[in-house]
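The structures considered in this document are given below.
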Structure P
Amino acid sequence: MEPKKTPLYDRQVALGGRPVEFAGFSMPIEFTGVVDEHLSVRREVGIFDVSHMGEISVSGDNALDYVERLTTNQATGLDPFQAQYTLMLNDDGGVIDDLLVYRRKFDYLLVVNAANTRRALTWVTGHAPADVRIDNLSDETGLIALQGPRAKDVMRQVCGDDNVLGLEPFRSMGATIGDAPCLVSRTGYTGEDGFEIYINASSTGDVWDILMGAEPRPKPCGLGARDTLRLEMAFRLHGSDMDESTTPLEAGLGWTVKLDKGDFYGRDALIRQKESGIPRKIVGLRSDAKRFARRGSKVRSGGEEIGEVTSGGFSPSLECGIALAYVGSKFAKRSTDFKIDVRGQLVDAKYEKGPFYKKPEN
């Protein structure tokens, strides 16, 4: 089957984007190089096509109750147009997906990972009560992320509503760019200031062109820079750092789990794991060795294999190796003498509580 293309595919190829297949889509891995794009986001402003993400609408009289059943965090109490990071679990407490929930005027919008859209939609639809409506809006929705310390300067030029510039984190509002009505939010995945712009798919190209015509001109960025930016922040990536065999307690995402809010899918399994003990935990590791860990690299301590890297690579901002790894719970501490097997060579690593990258003070 041919990979799908987002509404921005042709524009990105024309800009030099090098497409690869990702989550069933043909997406650019890079334009001018991962390091160049990464540092542009840290220092200026970058623009990402994230139209491959999935959008699922949950509406009806009991939509809120159903969202509470579906997700680990507490959606009750969200203000209109407020967003929330949360998880969707299977009955065993495994992570089906990590996602954003937006409370809108007439529905709750679930924004799920592209690789999990089909799985999430099947789960959400399959468990929905008769009085709750589920609509898959993925194909009709475009999504552009503008990230970096000068993202505000771009939005100031292209959006006539000054209220957008004052949006607080995890808030959203309606706005217009050109002639296109948009939902603009501020959630981010890079650790920098920025905006997410949800648009009708048919208007996505026009909005992209307007953003690209602003000064400073945003640097087009691909999947490679998106991954290094999120790893520097120790943000988990579903499919690498968590999946349906991983619980939120193991993944260090217990803060998203509200066990006292009432029943939700996977709650009983999490309670049992909490009572019996969490067998493994995710840790951040940093190394100054010239070789850096990749996914699958084994983690050792005292001559014993204690875990495995799930995400790893070179940090362009810190100029060192960084990684996320699962290790036995008793080893998940600063005093452990960590070593990572990188292509047959053991390199020293130090425990580091995320994020690895911390924004410099002004």
Structure Q
Amino acid sequence: MNTAKSHLEHYGKLGNGRCSVKLVQTLKSWITSGEIRSGSFMPAERELSARYEVARMTVRRALKILEADGLLRAEPGKGYRVLARSNDPTRGCPIAFVLSGQEPGAGWRDFNLLLLQGIQQAAERRGWPVLGVGAAGQKPERIVEQCVSGRAWGLVAGVYEPEIIRLAGRAGLPVVMVDAWDPGLEVDVVFQNGFLGGTQAVEYLVAQGHSRIAWFGQVNMGVHSAARFGGAFTALRLHGLTLPAEFEIDFAGPDAAGRLRALLDRPDRPTAVLALWQPCLRQAADVARSLRLAIGRDIEQVGWSSVEQYDQAVAAHFRGERVPPVVEWSIADMAEMAVDRLAYRREHPEQPPVTINVQTRVRPAEEQPALG
């Protein structure tokens, strides 16, 4: 006897005259209890009709109701597939958190660990467990299978692989992308407000009297760079300022540090540098030191950091020195928004997708005591 049939024997007959509402309740309990695995197909209408001694029309109506609730999906020629959305968080079913930069089986560290912890804390406040899935080097089908086999009821996806999002949607998993975005996907997104942050960085420098501002960072590496560069460039234009080609240095380009050194060694050098990534800020500071330029006096720099990483990733690089201003944002806020949106998406799958921006602010420069 197959698994589906054994579960039917367990539930027994409904009896003659039972309405489709009662059948819906019975089948829904069967599905949400996990006794039939998501991804599997429901028994055929004929089998359900015989077991519960109801008309096939009653069975069909019940299955259609469950399909409308997002628990099943009709697939022509195959039947009704049970979707992952049927997994019940009140029964211990987890949120899956998939991260593209995480190696499967490896320990979670640095940004990856902080984001995982943020997701876990946000989920724990609601009584939900989290299934962490490292996606680096794995095929999309394998990743989604891990989520489905783990009985995940929703997916927080920190990935840049559209196929993972599409497959998760087909499996009935509500999805929220976090710290990643693909304009070709119709999916909820929680994202750092890069455009606002780039604008805020320029506004800060202009308020300090700077008009010769250079860019040292990513340019053509995805949505983060597009948002930050776009915000900075727009703010420069609004203030009547330009970004000469020689003032725009792609951090990922050849000899980026050498190009920045040559630029800062010119008599008509910029007085400020936008370095809106942690590695960019650290390298820009090293270049300035090599030229004996005092950061904050001879050259100003603005970086970018999460609140949670500031001490280790930024301040520690400037021990005994003035720490440059940074545009900062909160990983914990991002995680909370993602989990909250996922819960909403589970209850309202029919609503159009939204993009939620995690707000940024400029953290002013900080003076640190000189090293003894």
Structure R
Amino acid sequence: MLVFDGDYPMALAVASNRDLTRPIDEVRKAPPIAGGSPHWSDTQTMASLPEMRRGRVAAALVKIVVDQWRQGSIMPNGPRSDDLAYARGVGQAAYYRILETRGEARILRTRGDVATHVKTWEQAEETSRLPVGFVLGMEGSDPVLWPDQLPEWYALGLRVISIGHYGPARYGGGTGTGVNEGLYENGPALLKKMDNLRMILDVTHTSDRCVREALGIFTGPILASHQNCRALVPGERQHPDDILKAVIERGGVIGTSMDTWMLTDKVEKDWSGRKPMKRTDYFTREDVTLEDAANHIDYVNQLAGNSLHSAIGGDTDGQGGAEGAPADVDTVADYLKLVPILERRGYKLPDIENIMYRNWQRFFEKHLPSG
């Protein structure tokens, strides 16, 4: 069995000063360096490239993540200017490219790249030396300074963009605003340019209003890289049924996030950032397991009437590290523990393969460019 992770903001390692080419134990035990700025404790790191190989994580939708500071921002330490936002984004793209140059990764730019890469992993008995596949996405649109700049990003390998992240983004409202903002002035132009380039729209981390407005303009392929079900867990970070159904009806895939805030109904999190909330004040780590993730996967399957639109969207190392993951997930290799859970629920092997990796594989084989 392989895993295709639908969301891994791996480039956060650049700001967190982590060498993800090392085994996970070495990453976790790395001595602190003066001036380093870890996103959270190194000891909580869930993924490194060797650990992905150990867990048969053949590929991931990896992200460029830059939240520019502006009035209403809730993310700390964002760049103060357009130029700095652009530079940070390009730097993260360069991080992925150098990993490819060193043979650690393979950027999957075309549908043929995906097919060949997955076949190689399926046929390999030993995966410890294989490159991990990367589809490049952007979480929030801040590094794209104007719509006509998109061809430059496309040439860098970028294939997927979400309008928002946390708070207001350059082209529309993200989650965490608390006010459900829609598209901004240049949002329609960005979507039309994405359409022209046959890029993919990720509706994750984008306000309900902004998603609905975007779907009225954008005609290309859509996905939800790491998005859970509001019917099971309240809060603006999860999608309501009408948006989940829209993704399904347009042939998209919905990745279930491993963020415990998005898996438990014990509390409705204030996603606006105005009310500081610590997980440990509301539930213990043992309260949330992969059974809860399977509930969201199953909910998507029931909406769709099949297993062709549900997947893993781990938000690996973006959701707070291992402390923010289900109790039975210590590293990305533990995603394979979903297999016996789904078996106990009556899922057959073809359905389990769909969820674990084939749905993402087929989606990108269909919607990435032919060459």
Q: Name the one structure among P, Q, R that log10 I(q)/I(0) by the Debye sum over Cα atoms at q = 0.07, 0.12, 0.15 Å⁻¹ of -0.31, -0.94, -1.39 was derived from.
A: P
Q) Which structure, out of P, Q, R, was Rg/Rh (Cα atoms, Kirkwood Rh), for residues 251-346 alone derived from, given a value of 1.13? A) Q
Q | Given -9000 for helix-only ellipticity at 222 nm (-39500 (n - 2.57) for each DSSP H run of 4 or more, over all residues; to 500), calculated: source structure among P, Q, R | A | R
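Since every read-out is calculated from the coordinates, none of them should be taken as a lab result. In this text the structure is predicted, and so the values were computed from the model without any measurement.
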